[in-house]
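Listed after this line are the structures, all set down as structure tokens.
None of the figures in this text is laboratory data; all of them are computed from the coordinates on show. Given the structure is predicted, the values throughout are model-derived calculations rather than measurements. Cβ atoms are built from the backbone, for glycine too; each structure is taken alone.
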Structure I
Amino acid sequence: MSIRVELKFENLSVPKLTNKVPEIGKFTRLFCGIRFKTKNGWYDTQNAIVDTGAPMTLIPLDMWNEINTRIVTDYEIFGLSHRKECLISVLVGKVTALIVDEKGNHSDELDTFAYLALTNKVPLIIGFKGLLSNFKVCFDQEKDNAFIEVRA
């Protein structure tokens, strides 16, 4: 028996690029609902980018300041470029989270490491370490069908 937690596709326009390359069309992102544990219960459900290329979850400053976190160390992360000006300073911490959907389905509580950004100029991103690595992740954009499967 397994539980499916639905994910959502969102199509995004990129006008600047579309003006240069009209046939490129829209881009797609995959989102999930996530809740983090606080001292008094659970933080409101947030939409997070599901990033199968992200090694770890990234949480913006204002959000992680309101949830239970156990700071482990400081660190710097990078994306496509390793140049110093492209690094993002973060703390590495432990958080407790649930992946949720609009139908009330949810994963079990997961204690996981996360990058805790020192800025709000980053999106909430769900990565592999401790979150996506715990599930079967399935998506079929053509059929507008995406979910994680929680094995019971």
Structure II
Amino acid sequence: MKENAQQTRRERYLTFFLGEEQYGISITRIKEIIAIMKVTSVPKTPEYMRGVINLRGSIIPVVDTRLRFGMEVKEADMHTAIVIVEVEKINIGFIVDRVEEVASIDAANLSEPPKFGNHIDTDFICSMAQMQESVVMILDVLKLFEAEELVSLEQIQKSEL
């Protein structure tokens, strides 16, 4: 029974793909996962802000995660999903290419993200997780947005369609 005493902390993450890259977000931030649906554009928002959806009477801002990460736009297909995440008490939808699984990751398998120098922004990656043959980038969703972007997202969420 000595093994149980030495058991390390395990955290659960929702893992998903953008292209060939696998990412994870702490399950504690996930509100729900929905199929892609019609997104209404909002004028004068950054390019990565796809717009808003009306989800059971709540207005949810939707981010095209690929554009936020500087990737090419991809047409939605049957695997495309919107992951609703809570960031600073604001629900935000993140469009992802494919949801993979809820993975339980041992804290011992998490490591610091590599530093690529000043020209590459990796601040939104809080850690790297080793899972079987792959590496999952664990996102800090709070760092995906500047403070003023969160304020404007909150205003969008409070507006009426």
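Given a value of 16.4 for mean count of other Cβ atoms within 10 Å over residues 19-26, point me to the structure among I, II it was derived from. Could the numbers behind the result be given before it?
Numbers: I: 8.9; II: 16.4.
Attributed to the structure labelled II.
Ranked by relative contact order in percent (Cα under 8 Å, 6 or more apart), structures I, II are topped by I, which has the highest value.
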